[in-house]
Structures are given as structure tokens and as C-alpha cells.
1. Where does the value 16.0 come from, among P, Q, when mean count of other Cβ atoms within 10 Å over residues 476-483 is the thing being computed?
2. Comparing distance in nm of label points 7 Å out along Cα→Cβ at positions 12 and 52 across P, Q, which structure shows the greatest value?
3. Supply the structure label, taken from P, Q, corresponding to distance in nm of label points 7 Å out along Cα→Cβ at positions 268 and 460 with the calculated value 3.1.
4. Looking at structures P, Q, which one was distance in nm of label points 7 Å out along Cα→Cβ at positions 172 and 348 calculated from, given that it came out as 5.6?
5. Work out the source of 24.4 here, i.e. which of P, Q gives that when mean count of other Cβ atoms within 10 Å over residues 28-35 is computed.
6. So Kirkwood radius over Cα pairs in Å, computed for just one structure, reads 26.9; which one of P, Q is that?
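None of the figures in this text is laboratory data; all of them are computed from the coordinates on show. What you see is a predicted model, and the numbers here were worked out from it, not measured in a lab. Cβ atoms are built from the backbone, for glycine too; each structure is taken alone.
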Structure P
Amino acid sequence: MKFRGDEITDWSADVRGRAGIFLAFQYPMEITGVSVINFLRQALSARKGIDLSVLELRLSIMDWMDRLGMDPSFADRHVNEGFSGGEKKRNEILQMAILEPEMAILDETDSGLDIDALQVVADGVAEVRRDRTELGVLAITHYQRLLDRLHPDVVHILVDGRIVERGGPDLAGRLQAEGYEAFRPAATGPELGTQVSTVSTLDIAALKAEFPLLQREVHGHPIVYLDSGATSQKPQSVLDAMDRYYAEINANVHRGAYHIAERSTTAMEDARAALARFLGAPSADEVVFTKNATEAINLVAHSWGRTNLTEGDAVLLTMLEHHANIVPWQQLAAERGVEVRWIPVDDDGRLDLTDLDALLDGVRLLAVTAASNVTGALPPLRHLADAAHAAGACVLVDATQWTPHQPTDVSAWDADFVVVTGHKMCGPTGIGALWGRRELLDAMPPFMGGGSMIQNVTLDGFTPADVPTRFEAGTQPIAEIVGWHAAIDFLGDVGMEAVAAHERDLTAYALRTLTERFGDDLVIHGPGVVEERGGTLSLAYRDIHPHDLSQVLDQHGVCVRAGHHCAKPLMKVLGVNATARASLYLYNDETDVDTLADALADAGDFFAF
């Protein structure tokens, strides 16, 4: 079972809860001595990561009780103790409303027997979704009469624990008329009885339709966007999420006790938890929001670097790095007398690790990209991390060119810090994040001073807040964080395994097509083996300047980046001042590659005279 791309079958109850998965069982447990309001306070405090008071919560609970037709005295009764069937169902809906889950799974296997309980569930779900249209509800039932009131979008028929058929609301009526026995043969068949998987071949036409900008034309041609290495396009769901934030819950976070402020806080912390899951991070508290990956690297250089590095220490970089992972360390070197060393690359743009052990001698930090933004090369991150840790060094991974394209697991990398950005993975600009090991973050002083990042301030000084808040001074880009969450959900629904497989096939097609068509006239920098690279193609075509080349491609609607790609040291190694870079993403297909090839041919003809 997967939830937004993550396997959740073995998740513990607390992990499910923090992820926003709400489970309501047909026969809930009675909790003697714990009132409904205290139960909800503890649950909501754990979900939001803040300690709510009963007073803060009571007004919201009273409002929902009124909407659900509940007696206000119910809030002070012990949880489920002596409740009737209808009262248990009202309590279930109240919990769902207050806790604001991402997905509600409702066990209603017997609710059809109790007409009152059935009506409570149906009316309650409708009332909660009136406020939160994005709430996903999975109801499990034997009874058509419940579905008649719930009005589901999709119906699945399960036989012996297997999904044997799916369809619209009319499928449930067919099941009621024909009975389960009519569907039982499908559960034993070799194909229909298999479990439904969320990982499938991508429907690129349908994916492109999700991105408004990709529907435009430029110079009379449909846009062929091949610059996702610089920034990705944004799906409609991201634009809608940001619009809804401003229209419905625009308020500052971790400050107000009023309804929309609490919802805004929940939205931000839900996004943090979603990003932690996307990265494979052990805890959401290890995720720090920044304005981009560049700021995240500077945070580590300033806070960890200035605390731990002194004259004579060394930082090890690679020749593949973006300026964002070079300049902060050079600044620190100039300030502290720290040495900066370099891992070289071979002729194909791969890291040359021949002298790695010698290079690591005396190194306190290894900073390495997960994927080159020029050659697409994929460094062996775990091998590098193991070697660095054996030498006593910490490891920082710049994952900005990795996370949009591949499943990410910071634990598998065994990194100490990982930086990411939202705008390259279908999210908004102006938002990024740092993941760091908790013990390292706890030992680091604040990066910036101001509001929010303190526990206390006196005339004599201040006490910083706990992680991650100590690194998030001032008002955060809340709308961008909400938009990033929508992007994470979008990628989770598509499936990162499917994205990676699609891009691997498309990169192979691009390498093959361009090589066969242009031969030695076209240089594609980087490894020639698709398993060793991503879909970033830096091109040098004859002696045509990359800027001239990109302008001709633009006349065909083809968008590529021309320049040094903020990687001048690597450009020097490659023997060029600039390249034209085509970077592939999930919404590109073979037709886009063919259009690129045709545009390159036209450029060759144009500059031949």
C-alpha cells in the first residue's frame, strides 16, 4: 500500500498520524478517564508539533459540534465510554474534522445496519469536505445504502482481500444486484486478481495537460520546454493550492490562536512532514525551510562551518559542483584559513576517485552534488559518504538536480546534510530546505536572528528555539511552502519510480537520436552510458556559439539554457566557455527530442552560410 509514493504498510501508528492518515475503526476503543477534548488536544498537539491549550481547542470543537448536531457536554465525556452507535460515529467525524488529515480511512463495514450511524457518517463526511475539498476519504463498507449517501468518485470491489474491479458509482449498484459471487472468479485469475499498483507507464500527454504553460505557443510553435534543470514548470494543482491558501487561510504561522492561523500553521507543518517523507528523513524536525538550496548551503557553511572549522582544516569539493556549493566554502576559506580541495573528473565527466583517500586526509567536510547540472553525471554518493566518514568528515549532498528525477532516501546515502529546492521539482520559486542529522543541527547556532527563532529574549541576550525553528527567523514563505507540498503530492501521485524509469528511457532515446543524426558534429558532454547519468544534455554543435544556437532553437519553440550554468570550474575542465543545455523532465517525450533535433539541423543550415 502506497500513500503519495511512500510504502506505508509497515508504518507505525505515530508515523501514520504525523503523515496525516486518519483511521477510524467500526468498533473503537473506550478510553476511561480521558475526555474527548483532552484526547483531541493531545492528538492535535502531536500532529502539529506544538502544545495546544484546552482553551485554544474548545472553541473550534464547539463550532464543529454545532455543525454536526452534537451535545456540547459530549466534549467532557470519556472517549467512547457508553457511547451509542450514532455517538461513536459523531465522535469519529469530530476527530476527522479537528485533526485535519490528508487521508481518512473509515471502517464502515457494519454502518449500514444502523441507519442513524449511516446518516451521521454520510452527512459528516460531506460537512468536513465542504471546508476541505482536498481531503481524500476511503470508506470500506458492505452496504450500497451508505454509498448512495456518500456519492463516491471511484468504487473498488474487493474479494478475498484483492481489488478485482474498479469503476464509477454505478459499479456498486451492479455489485448489489449481482452479488459478490459474480466477481469471485476474478480473484483467482492470473491477471484480474493482482493488486493495483500506483507505478505505471507515464501518460505524457495527460501529464502535459496538467501544466498550463506547456499549452502555450511561442513564435507560432508549441512550447518544447527543455530547461527544467534551471526551473521546472508548475502543474495546475500547485497554482490552485497557493491561490486557496491566500483566499482561505492566509495568516501567519505559530502565532495566532484563531482558526485560520491554526490552519495556516497546520498547512506549513504538514508540508514539512510531507517533504521529510519524500526525502526519506527520519523526522520532520530535521527539515529546515530556507528560501532556496543556495541559502541552505550557506546556512551550513555559516552555522556548522564557523563552529567546527579552523585554520588548517580542509573542505573537499568536486569539479562537478554548482557555484552555490563552491563560493560559500571559498568565503569560509578566506575568512578562516580553511583549505579547499578538489576531486577531479575524467574525460567523460565522471569523478576520478583514484586519490580519494589522500584527498580526504585532514578533511572535515565533503560537499558533493548528487547529479551534475552540466554533464548529468551521478557520483557514487554512498561510496563517497563511507570514505568521508571513515576519514572523520561530514558529508553534504546538493540534491537539487536529483530529487525531481529519482526516488530519494537520505538515510541510504548516509549523508549528514542534504539541500533541496522546490522550484526544480514542480514547486514554486523562493522555497528550499536543508535536511540535517538532528544531533548536528542541535549543536549549530542560529543562522539569522529575529522573530520566531527564539525561546526567550532579555536585555542581556536570547535563548534560541529548538530545531528546526531556530533556523527559520521571521515570517516564512508560507504560500510557497503550501505550493511545494502540492508539488510533492503531485510527484507522489505520479510515482518517482515511474518518473525515473521514463527519464532513463527518454535520455537513452535522446543520446541515440542525436548521436545518429549529427555524429561528430555534435558533442554531448558527460557519460555516454545512460545508467551513469541523468537527463541533462550539454551540447556543443560545430562551432556555433551556444547563445546563437539557443536563439535559433527558440524560433522553433524549443527552450534550452545557454551559458556556463553556474559551473565555471567544470567548464574550464571541459575546455569550453559555455554550452547549450537541454534538460529533460517527466513532461517531455520523444516528440520533444525529435523537435530539438529538427531545430538543431535548422541551426546547422542557417549558420552554414
Structure Q
Amino acid sequence: MADGYQYDMIVVGGGHAGVEAAWAGSKMGARVLLLTMSRETIAKMSCNPAIGGLAKGQIVREIDALGGLMGEAIDATGIQFRMLNLSKGPAVQSPRAQADKYLYKAYVRGRLEEADNLVIEEGIAAEVLVGDGSAWTHLQHGQAELDRATRGVVCTDGREFYAPCVVLTTGTFLKGVMHRGDAQWEGGRLDEPASNELSDNLRTLGLTVERLKTGTPARLDGATLDYDKLECQPGDEQPRPFSFLNDRIDRPHRPCWITWTNEKIHKLLRDNMAVAPLYSGQIESTGPRYCPSIETKIVRFADKKRHQVFLEPEDEDMTTIYCNGISTSYPKDIQDEMIRLMAGTENARIVEYAYAIEYDYCPAQQLRPNLETKGVPGLFLAGQINGTSGYEEAAGQGLLAGVNAARKLNHAEPLILGRDQAYIGVLVDDLLTREIDEPYRMFTSRAEYRLALRSDNADRRLTQIGRSVGIVGDIRWSRFEKKLDEMKRLEVFLKSTRKDGKPLWQTIKQPQHPLSQDISIDADVMGLGVSKEVMDAVRIEAKYEGYTARQEKQIGAFRKLENVKLPESLDYHAIPHLRFEAREKLTTFRPFTLGQASRIGGVTPADITVIQIYLKKNRQ
């Protein structure tokens, strides 16, 4: 790793992105400093007490397959597990779990404290130190870039820490301002300070900094709800683990509960719109489209007479309840009245009021595909600082940033996951090629190759990659090899064994055929000594065999454009016949491949053809 430095890597921020970045770097042998405001808030669930969900569950399994921590953490601390979209195909089925948020952060902190090569310090970063590019002279950086290369961070109390790589995972803390009614106060999270100096420092380093908004709903005293008036939503009776290291979940299960808003609530909110910061002009930033506040819902969906509210326990004792679906920034008295008007919560006590928060972020077109900033060698960004929302999206970026910081230190090629390899790859590519004007959230619909990006096959897609970069340990690797062997033996058995005149491989392709419950072949399959997980995986592979073959052809065409590299110095204004809009967009985004260029808004297939001809003619 790096000589002459106190650390190899400094990770700023102990949220879900920072945790995975620090974990990955330390597993790869880097000397890592995790700088966090407080040890007590490492891996804190700032918003909903849950991990996974549609597309997000796939990301968690990808993180786990690569050797990350999130999947193990939720398996160890979850209180309800559900597989979503079971009525649809396996490609869009996603695991989700409610967490005991207190156990979750304690578990993660414990794992980090036990990790080799990892030091945790409390402090607030005020400045990224630059000016020593000696660690990167072997790379193709100009002297101007080397003069701006990272060499550490300065804290607000004056302490300095030195490392050639810095990973910023600042969440909502950069110049965070919270809103509740007409009250405004600085902070990155309730009762925690904002990070103002660091935001100003990023601007001085030449980074573009803009604003976004998000929010969180009220929490209720679990003992004050009338559960008889609520609809019970239990978890799966046989929960499936997130982590490929686990065969089963041994945790107490707790239900969630469902209630609804009503017309009285909607009238209350409409009548008091003048004191809603989102509509009074107090908040000017854009919030998440797919997780709107209740005031946005009643405006955007004015014809709806009610909206669903999920009441989710935040701990296994159901001490506090998270009101999923009514995020708001109304003042306290309006929140109190709203809760009183909702079935089952008429006498509920609010223990933590909802609020909205505005914060700074850095538009991600300033990044390379390895999540390193283009203008500051050694500076990596991950999580909400890149314009995303969600624990899972943050954690996926954090893992990738941590891996790539360590690989840069080792003079190794960056790990770049393609859109055809992982949802994490789709996420990063979208950030690099889209103009983000609202917090980005992952959906299965964003992945054009989602048949290949299922939650069940994340290990077959990524564990070998995790092993090659040094995160996947021997225990995980041994389990993975055993699983592959079992899958191969079962596939051979099914293709060579006939039933009713045809191979069992063809039989299990029938709709809804439950391989593990077919009595006529169950004994033979059991004799192979394979697990139910393997049976399910092989059944899915068989059912999707024809579809995946067709998708592989599409992926082959996709890779042809992805393999055409674009020089960073390419002058798009010098390319004849390229439309003006395309020149402007390509100059702004600076795509690294022709495939990336093709996904930038405002760039047409004709523009791509023009660039191809130009590159061929000039042999660039």
C-alpha cells in the first residue's frame, strides 16, 4: 500500500456507504481510518427501519456476494422477512426485512471494531487536504491534477489525518438544514450537527455542489396504538436469508400493521398548506419522486380518498413504530392532529416528529466509473453525496468506492461493474449518464437485463469477482464452490433422468412446477444431497433457459459499444456532423465508453454513428 502515510484510506462518514467502503478497504489489506461524528451512530438507520425491497433487495444480495457486510447484518438483526413480488417471475422478486435498528447498528459497529487494519476515530471533517500527488506519479495524471491530489483530511478541531485516498460518504450532512413548519435549524440528522466547512471546501476544489431534499415521518410510541383497528401484515413463515453465508434465519418475528389516511386528514392538510415548507416556498430543493411526502401525495393525487400507511416496528420489543407513507414537514400541531384522525392511532403518542431536510450533493457526472472524482485524484464519493437515496444504493456505492480506492493504491485496474453484471453497475452507470434532479432510487425497471440480474444468482454473478479483488474470504468461497458443485450435479441428474418420456429438466420448466415438492422425484433429488436453495436456483435456471439465451445475445450487442473506449481528451466540438446538443452533453458528461455516450440524454443513435466513424477515421 502507500508509503509515508499514516493511513492508506480515510473514509469520512459512518453511514451505510461509509461502512461498506471501510470494510472493503480493510479486507483488501489497506490501512483504513473511518472518521465518524460518533461511534454510536455508525450504520444508524436514519429513516425506515428496513433493508431491501424491490430492486434494493437485489443490491443487498450483490453486496453480500461481493463480500460486503449489509446482508449478514440484516440476517442477524431482522425482525420480519418477506419476499416481495412472489406472484411475478423470479427476475423481479426481491427480499425485504424489517430490522431492529438498534441491534443493526450495534452489530455493524461490532464487526468494524473487530476488523483488521481498521481504525475508528470520532471527528468532523472540515477539509480535504490536497497537493501531494507523489502516490500517483505512475498514473496518467497531468501535473495540474497531481497538485490537486488528495493527501488527507483536516477536522474541525484542527486534527489532521493523512492518506492518499479519501472516500467521502457524507449522507445528508453537507450544509444540512432541517424544516418543520416555519422552524428551520442546521443539522445533518435530528440532534446531529451539519458539516458546513467541508461543503465549502469541495467548492474550492472545483466540484459542482447542488441541493436536494428528503424527509422522514413521525415515530409513535408502540404501546399507544390500538392494534385491533389495524390490519396485521406478518412476514414469511420460512424466511429466506439475505446472505449467502446463511442457510436459515433464527430470529424472533414481528408483524407490521397497515392503516390508511382519510378525507378528514386530507382536508386538514389542504387547509394548512400555507404552513407546509414544501408549498410555502421555504423549501426550494427537489425531493424524491418515488417516496413523496403526504402533502405532495394529496396534491399530486388529489382524486385519491386515502393513502396506505405501513406501521413498522423499529425494534423487536415494538417500542417505537415508524409511520411509512406519511413523511412530512408540517408543524407539530398538524402532525398531532393527523395522527389522531387515523384509524388505530387515535390515541397514539408521537415520540419523534417528522421533518424534511435539505442538503448539498455533488452531481455524479464529475465522477469516473470507479467513483473517483475526475479533477481530484484519490478523492472518491459514495452515497447520498452522489444524488442517490436509500441505504442499499449507498452501501453498493460505498463497497465499490472502497474496493477501487484500495485497487488504486495497489496500482490495479478499477473494478467497474457493467449494466449486464449487477444492479450496482446499473446504478453507477445511471449516475454517470443521467442528469439527476431528484434523489435517485433503484427499480427493477431500470435494469434492461434484469432476467440475468436476479436476487437468487447474485453469488454466481459476483462472488468470483469479490474473490479476485480480495474481499471474499475462505469460508464464503468454500460455500460458493460447494453450491456450484451441487448445482452441477443436480443439473446433470435432471437432464439425464426421464419421466413420462422426457427429461426432468424439461418437466421442471412447466409453470409453477415446485421441484422440491415433486414426490415422484423428491427421493432421488434428496439422495443427491443438495439444498433447497440449490433446488430453487436450478429450477429458475431451467425455466429461464430460453429467455436467458436470447438476453445473452442482447448483452453481446451491448458489450460491443461498451468495449469502445473514448479518450478523455476527445474534443467533441471538433467532430464534424455531430449535433450541437450532443456536443454540449458529451462535453459535460465526458463518457468513458461509446456505450455510456449512447445513454446520455440528448445523444441520438445517429450521433453515436458519427462518433464511431470519426474514431475509426482518426484511429483514436
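1. Details: P: 23.1; Q: 16.0.
Corresponding structure: Q.
2. Once distance in nm of label points 7 Å out along Cα→Cβ at positions 12 and 52 is worked out for each structure, Q has the highest.
3. Answer for the origin of the read-out: P.
4. Clearly, the read-out refers to P.
5. Only one of P, Q returns 24.4 for mean count of other Cβ atoms within 10 Å over residues 28-35, namely Q.
6. Details: P: 26.9; Q: 25.8.
The structure behind it is P.
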